[in-house]
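The structures come next, written out as structure tokens.
No lab work stands behind these numbers, since they all come straight from the coordinates. Quick caveat: nothing in here was measured; it's all calculated off a predicted structure. Cβ atoms are built from the backbone, for glycine too; each structure is taken alone.
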Structure P
Amino acid sequence: MTALYEEPLNWFSSMVAHNLDFVKSEKSRGKKLVGIMCEYTPRELIMAADALAVSLCGGSAEMIPAAEQFLPANLCPLIKSTFGFSIEESNPFLEMADLIVAETTCDGKKKMFELLSERHTMEVLELPQKPDDPDAFQHWLSELNKLKDALEKHFKINISDDKLRSAIKEMNKERDLKRRLASLMKADNPPLTGRELLNLKGLIACVPGDLVQYEKALNTLPGRVLDPPGNTRIRVLLTGVPLPHGAERVMDIIETQNALVVCQENCTGLKPILDDVDEMSDDPIRAIAEKYYHIP
């Protein structure tokens, strides 16, 4: 008999296929697809534009050789993998994207965006380069308003405050579910491994099927016994770069050495889900700006 907790674990083991089916279905009904490369891009803005937000950060080492024809070999492998997917035209989400948001996080990404813009429609989202300056937040708010205007222009729609509030509520729900899943790792004997927790994510925000499986995981995993009593693993906090789909090997290396990653303090872990957006704000875009401005 299959344990109940296996359903959500199995669902997310086929996450890419599920997300791809969802995108194809939604695009057939006229929905737009917006690619993002960083957690600083507010998915709420994209969702309020009646579009899907998909993460395009690459994690496959197989894509790197193609990228090194154009990018320095000593550049971040995640950047090279992402660009390699474009060169090889082998990421269906990238190929189907109607727009890409290019976040100015690091020099390597900025160079990649210059090259990506030759093949893909792009909007640059300029992050404050001096976040301690008195006018840094105002600059960030201005950038989000520019992105809102760009989305309205590209997709010929109006992003109202009500649409923003609806998107905020959806994203807050997803963040809450993910926080509660991450909290399971606080237990002395957590019911899942760090790798299994890492797998409990989608490329696209707020996919209904994914949200259902998050709920099922929360209802069934607490009763799971991962390790027998007395088998104590070393508890590890993982920080640094994100671990996108295809780049999970570091997690496997750690957890095959009698260790357990109980906290993932990175962009594919806790950073983007620690805080919610104020649902009651009179100025929803400012509330969105506040949340994303304070991501660590």
Structure Q
Amino acid sequence: MEGDFQKISIIIRTYNPNNYVFDALQSIDSQDFKGKIETLLLYDRGSETDEILERLKNFKFQSKNIDLKIYVHRHMSAYRAMLKGLELASGDLIFFLDYDNIYPSNYISKMVENCVNYDCCFTNPTVFDKNGVVIGKLVRVPKDYLKPEKIIKGNYIDISSILISRKVANYYIDISYRYLTSRYYDWIYEDWLLGFVCLKKFRTKYVEETSPFYRAHDSNLTFSKDFSFDKFIFSIDREIKTLHAMCSAFYNELSEKELNLIAMALAIKERTLANYILKRKSFREALYVFLKGLKDLLIK
């Protein structure tokens, strides 16, 4: 990222959004950044909150520098919706904001200021509860965060905390359509893959001066108290598919150490998944899962 950019794009993906989305928009409206801001709000047609959509259509930013563009799209995964947002975005720099999170008023200006000569920048979100009380930071960022092998072990770059250049966006779109078109990859962790892309291919910086506010609430998968067996299965499955995506997109570029780490991570997650099934489900159900997986493997 070099020089002064005239336009920023912010991608907000929504599926069954609630009133939190208006807090997110208000936080964009309050930014002290003086340049142009394009806000792309992607509304999933599978949502059951059409009353929110109607209110969104009538929402107006106070700032003359901010444009709100609403796109209603067919039902799709978070990853595919992110790709659509990247294709629609026209900004030189691209931010992401989950609809239940908010930006401090100096967030965009601070990120842009800190990221001159970098293609990727990220920070560590500040978590707050339903009463507005700050709980702490979302993740632990390792000291040697620039090493791609670190993020293979576990993601520490949340989607709401990352800023990328148009060059990174185009690269991410390219590898997605080149290697990850199979529906198998629909539910990968898109921010985990993006973080790996940034560390593997682009100059990246960790910014400590500012951070978005990450809302902890029951509807949020990270902080939900209702973490069921099915949600656990889904989460582990997404992690496994994301690691597979890293292999598919970068296989010829991965170092021996990176390949070994991915293989180890896959083995651990798949073993964890199997053990969880055996302990928490009946033998009959566990056997069904095993036989179904074996059948799928033999078919391929």
Kirkwood radius over Cα pairs in Å, for residues 152-191 alone from the coordinates reads 12.6; which among P, Q: P
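Could you figure out which one of P, Q the value 32, 18, 12 for Cα extents along the principal axes in Å, for residues 176-215 alone was computed from? Numbers along the way, then the final one.
Values: P: 32, 18, 12; Q: 39, 29, 11.
Label of the originating structure: P.
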Origin of the derived value 20 (relative contact order in percent (Cα under 8 Å, 6 or more apart); candidates P, Q): Q
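Between structures P, Q, where is distance in nm of label points 7 Å out along Cα→Cβ at positions 96 and 184 highest?
Details: P: 2.8; Q: 2.2.
Structure P gives the largest value of distance in nm of label points 7 Å out along Cα→Cβ at positions 96 and 184 among P, Q.
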